[in-house]
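Next up: some structures, all given as structure tokens.
FYI, it's all coordinate maths here, none of it is from the lab. These figures come from a predicted structure and were not determined experimentally. Cβ atoms are built from the backbone, for glycine too; each structure is taken alone.
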Structure 1
Amino acid sequence: MEIDIREGVLTAQTFLSLRAACGMPELEPELVERAVKASLLTLTAVGGGRAVGMARVVGDGAFVFLLYDLLVVPLWRRQGIGSMLADEALRRVKAFVPPGRSLVMGLFSGEGRESFYTRLGFTELPAPGLGAGMQAVCV
């Protein structure tokens with residue numbers, strides 16, 4: 001099946017549908033709408049006439065880029081779609097950075113998915129010269 005990667009067509013409804021198909025917790029549609037609009041880049045993988053995956057890049061558009069919400073519907077996994085989305089996100093984000101300048105993109109891997117990202121060239125943290133990734137969850 002041919003996969004088409006489309007930029008800027010992700011809607012809040014598609015975002016929520018993909019999350020549900022992946023068994024992820026529900027989110028408030030109003031917040032998802034705001035998140036999609038505030039993204040630096042959204043990519044949607046379309047196969048068989050419907051969205052089967054997505055990637056979202058957030059950040060400041062200059063120094064901070066974070067690959068977030070990389071999702072592929074379970075029935076479409078192991079076909080290279082996640083790799084296509086990640087590679088395309090990196091390629092398109094390079095346009096934000098002046099020629100000759102390095103690009104650093106971070107991400108938070110899902111538990112047990114680290115090897116997927118290392119195959120794409122990401123480095124697990126901590127690593128020599130780099131500390132561990134960290135986060136705070138405030139409720």
Structure 2
Amino acid sequence: MGETLFGVDVSAVQEVLRPQALTRVPLAPSVVRGLINLRGQILTAIDLRERLGLPPAPANVSGMNLVVRLPDEILSFLVDDVGEVLNLSQDQFEEAPVTLQGAIREVTSGVYKLPDRLLLLLNVNTTATLPAERN
């Protein structure tokens with residue numbers, strides 16, 4: 001998402017899809033971009049940029065759907081791009097730094113130190129919990 005690299009535990013990921021047709025939901029919170037029909041199953045699509053308080057994606061970013069399984073539902077996070085699957089060790093893991101603020105801190109379970117940058121581990125359950133609408 002932008003310049004920030006997020007990771008999701010692979011056990012929570014059902015699949016990754018190219019952009020899907022969205023059906024808008026009247027009066028839904030702004031983070032809910034709409035609903036997608038995934039082979040007959042209706043999923044809520046959450047705009048991860050909006051959820052994290054990031055600016056909208058540039059026009060040249062088409063995005064992807066990251067379909068994740070939660071205990072009681074399956075939903076889609078709209079993300080900029082999806083990278084590779086990484087096998088990370090526990091010694092690379094650290095608690096989330098205190099410098100993280102706002103929604104990003106709220107949804108980050110910790111960070112992994114990669115050779116050239118940090119990967120923030122996204123807690124999909126917390127991310128799926130929608131914040132109260134701001135006035």
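Given that distance in nm of label points 7 Å out along Cα→Cβ at positions 76 and 100, derived from a single structure, equals 4.0, which label among 1, 2 identifies that structure? Derived from 1, not from the others.
Among candidates 1, 2, the computation of helix-only ellipticity at 222 nm (-39500 (n - 2.57) for each DSSP H run of 4 or more, over all residues; to 500) that gave -8000 used structure 1. To test your reading of the models, identify which of 1, 2 gives 19 for relative contact order in percent (Cα under 8 Å, 6 or more apart) when calculated. Working through the options, I get structure 1. Set 1, 2, criterion FRET efficiency 1/(1 + (r/R0)^6) of positions 4 and 108 (r between Cβ atoms, R0 = 30 Å, to 0.05): the highest-scoring structure is 2. Which structure, out of 1, 2, was distance in nm of label points 7 Å out along Cα→Cβ at positions 20 and 92 calculated from, if the result is 2.4? Among 1, 2, the structure yielding 2.4 for distance in nm of label points 7 Å out along Cα→Cβ at positions 20 and 92 is 1.
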